[in-house]
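Below you'll find a set of structures to go through.
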Structure P
């Protein structure tokens, strides 16, 4: 990608807002609309000719343009950012082949009532309805499923004896990283997606998401986040070379089978090292994700060597997702129970300091936990905050008499003035008692 001068990028953004404002004042075919639209389209087309695609959006209240944080004192740029935020446009990819009419249609979106966009199932659907094909929105669900597809491609290549190409996996991790930074609750909520048939696909993406969230909480340098996310995505790639009779065995493995299973981190690292352009750090994290904090895991490291700190991040993420997932040999544990189990593993299997931060990231009541309130209502935790760990945002789904609500009620327990008065969590609830899957409410 060719880095563009800030002035050129700024000119594109200013021209977009000018066109949007004129859309609000004049009919679409008026010269006062068409002239600035033509100028703005020409500027954007030049960027696309040089770069192939351009990202535009807002992450953590910062404008991102051309894949980089974009800071500007221009009032026009700040107003454009506000319009993007108001319409929930966290990120769109503007692709080569963009036509003038669809570019104009996108700018017109920036003038629409945000509630109109909200009538579509997603921003992507709203853009498609307006025949905008070369500006692609990426929301949390779409990013998650794109990552699933990328993992599928990597695993299929490995099974076929080919060295996987890392391009799609890298792109998927870049999107996962952006979404974790922008909307961590939504991404963590999606890790509750569990597919028994596609366990390895979901598990790989979930570990990547959870590792990125923990790395963010630990203030890992931004330059290292992509490697951590990629290691999470590829950490179990070697399992494709492990016999399915061992992977899917419902009972205890024999010593011989366990010896085969213990080879998967080594096999994973060997594959990763052959992938073009993937750093040695990624291979090291993949190799070490089962090396326990007390060094009793596998593979055995050379005397005096300890796993990389980032490997311990993958270990925590892997542990949590494995505990909360149905396996041939175990039932899944609910998020709150999983945290209790991990507390017992802290200092042995997982790094106690990283576990402490993981609790802050996921919360005392992790997203997806079913809880009972002091009103006897039952709710799903949908967002947690480190500053108010006992007062998350919840979605009430059963009334005090255990009857399903016609429509879920969203509440912020940190707010004093809420419908029906303040509430507090008194206990967790087993979803099986209510025959619900909390993931369906996130």
Structure Q
């Protein structure tokens, strides 16, 4: 079979790489892809947001399955358009993707279905939002309602920081229409984790879990980003906690979406805060995360494709045995100077070629382009240096050893990815 992955980032590179390992797959294609992804898939010069062009490419190339990577495509309804054309697609329709595309919707959904999460209030008027922040007079979290590439969340220690966040979202319009509304939440404290489950609209299968590092600086300092690195499996999740997450969050979410006429077909990413040993939902994503997917799929030892096909075709229970995962993995994101704000591009990257085909590591490309004689940066997050090891510490050491071999002007990356596993990273 041929599989088409939609997207061009590090997550899509990891998906293409994992799918290509399947004995069921003759060829992996990626649209629009990137020069880095071209090492693991055939790149198609097709606009992934143009449903008609994607349908035409699917028919022309004999594609059996489309896997949607980015949340923007899901929110725009690409999965709906492909299903209407009779194409098997892995990814939820726009109504189900509202779990991610509207934080207000997600919070109201959790309230309706008694899914544990932080207390909250939503505002479409900036004066009311600012008044609420002043009334709280303490720590809180300010979130742009819509999609913001992972940068629309502000964890605030005091009132002035929260007011500045509201100003940036609603008055300065940093995130455009995504900031028409804000959600202001109780600040939770504990340790974060990302939990994954696949669903075909009725049945679901648990994948595994990871822990992202959102803040730009070591020790969880600085602004939120799209993710500066991840490790898998997540330190705070044991078998007992996994059962509780499934029983109190995952199953009620899938059941609730189906009951509301929005059956979920794809992968649900549950962003969690583990508070005193109990899970609460920070956010939902309706797709694979980035960079958690790089670490998660690098651990996967069974075939991903039957699970993707089963979820897409509504027959997940019979699709394959439960997924099997191996040794821990760590992904370290190398970013451009200035990220997560305005960042530099066009910087020469040195050292990549020497890391090709290592048995215990993989460099996934997020923002690169090939030029005569080598590689250049073209994005904020540039590379995801990923490694496995017999222990988490061994995987960390290997990932950082390889990151140190790569250089470009202004490169920066966190030095503490996975360093505090199980130690209670602050929320």
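Readers should treat all values here as calculations from the given coordinates under stated rules, not as data from a laboratory. A quick note: this is a predicted structure, and the numbers were derived from the prediction, not measured. Cβ atoms are built from the backbone, for glycine too; each structure is taken alone.
Match the computed value -7500 of helix-only ellipticity at 222 nm (-39500 (n - 2.57) for each DSSP H run of 4 or more, over all residues; to 500) to one of the structures P, Q, and report its label.
Working: P: -15500; Q: -7500.
Traced to structure Q.
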Upon calculation of mean count of other Cβ atoms within 10 Å over residues 75-82 from the atomic coordinates, which of the structures P, Q produces 16.9? P
Work out mean count of other Cβ atoms within 10 Å over residues 243-250 for each of structures P, Q, then name the structure with the largest result. Q
State the single structure among P, Q that was used to calculate volume of the Cα convex hull per residue in Å³, for residues 147-362 alone, giving 118. P
FRET efficiency 1/(1 + (r/R0)^6) of positions 211 and 403 (r between Cβ atoms, R0 = 25 Å, to 0.05) gets 0.85 when computed on, of labels P, Q, structure Q
Computed 17 for relative contact order in percent (Cα under 8 Å, 6 or more apart) - originating structure among P, Q: Q
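Starting from the value 3.4: which structure in P, Q was distance in nm of label points 7 Å out along Cα→Cβ at positions 163 and 339 calculated from?
This value belongs to structure Q.
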For semi-axes √(5λ) of the Cα gyration tensor in Å computed as 30, 26, 22, the structure of P, Q it came from: Q
